[in-house]
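Every number here is computed from the coordinates shown, using simple stated rules; none is lab data. What you see is a predicted model, and the numbers here were worked out from it, not measured in a lab.
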Structure 1
Amino acid sequence: MSFTRQPANRQHGFTLIELMIVVVIIGIIASVAYPSYTRYVERSRLSDGKAGLMQAASEMERCYTSNYSYPSDCFSDRPSPEGVYTITIFQPDSGSASTYRIKATNGTNVPANCVELWIESDGDRGPDDCW
């Protein structure tokens, strides 16, 4: 009869060092991914404001083809497509309906300098670094 020695029962699991290494790796990945994600969210919200401005400008141009002017009753204030901005029409020349400025205001979770966007009837838009 041969006797073979059975190994002692070993505990299975992770050591504290292994667990801490995993936590550090997850922390490094999160510290890189989170700022990138927030920039992505800001850019997508900024795109919403631009889309709202372009839709409003299109509506104003359609009114111009019918009336040969930009009447103030052609467009009413409304939210942008995703609701991030409020789109408003301003007519700088109160006596004339020959120009307009459309503003997208109160943007939330957007780059700091892009809280208010605008576009004018002559194609000017701003702020420049938001477009």
Structure 2
Amino acid sequence: MTFWDFFWLMISFVLYVSYLVVLVLIVKDLFADSNRSGWSKAIWVLVLIFLPVFGGLAYLIAHGQSMSLRQAARTDAARDDFDGYLRRTAGTNPAEQIAQAKTLMDDGTLTAEEFTALKQRVLRQ
């Protein structure tokens, strides 16, 4: 096997894997879209099976814009869920943070200097 044979084999492999990733993303988007009927989904799957390159290009041309909008909406929803989770678990209320620090100081976990520094840092936020 020459260098160029190996080179083209690697290029072919990368293109094939990229193609498979695109097909998986199309199928994922196809079934994530709740506005599409079951028959429409079935027809798109059959087109992707029997005419994979043509079907993939046709789907990307026909639904590429809405595909990216749905992905952006899912990303925003996930980010909002994560931000809400952080707000619920982090206890961003300064009064609660100072009360928790006071409890830790009363238990002996924090020294008075650490409590004062923590309180000043929380009040500066």
Structure 3
Amino acid sequence: MTTASTVSPWDDAIFWEGVDGGRLLLARCARCSRIQHPPSPMCPSCGSVSWDVQESSGKGRLHSWIVSHHPSRPDAEPRVVVLVDLDDGVRFVSNLHNVQLDEIQVDMPVEVTFQLVGDTVLPLFTRPGGGT
């Protein structure tokens, strides 16, 4: 998919529209094809301000992770924040879903899944085939 757009730090609507539709969309420089996430107003490689949209496969490998704790109230379940190296060539910060703490390993394969949290759909990661 290619849709011309201009992205600014305050305009990530395309990303969130994709998430609402169950798709992980990334900004791709229209001049040099560098993938950028999060979106930025100017390509850090070539300086272009023209952007296309690329749909991600949502697949990648776990780069690192932490267990995050709410500062003032206990969490019902451990909240695992992950840094994922997407196969598309960018790193993505999210949460790990449906994986036990003792199963988590750096470099394990993960894939995106989408879950309604409150009234917002969020991209989360799980083991391939782990679903929602």
When Cα Rg over 2.2 N^0.38 Å is computed for each of 1, 2, 3, which one produces 1.96?
2
Determine which structure produced the value -30500 for helix-only ellipticity at 222 nm (-39500 (n - 2.57) for each DSSP H run of 4 or more, over all residues; to 500), calculated from the coordinates; the candidates are 1, 2, 3.
2
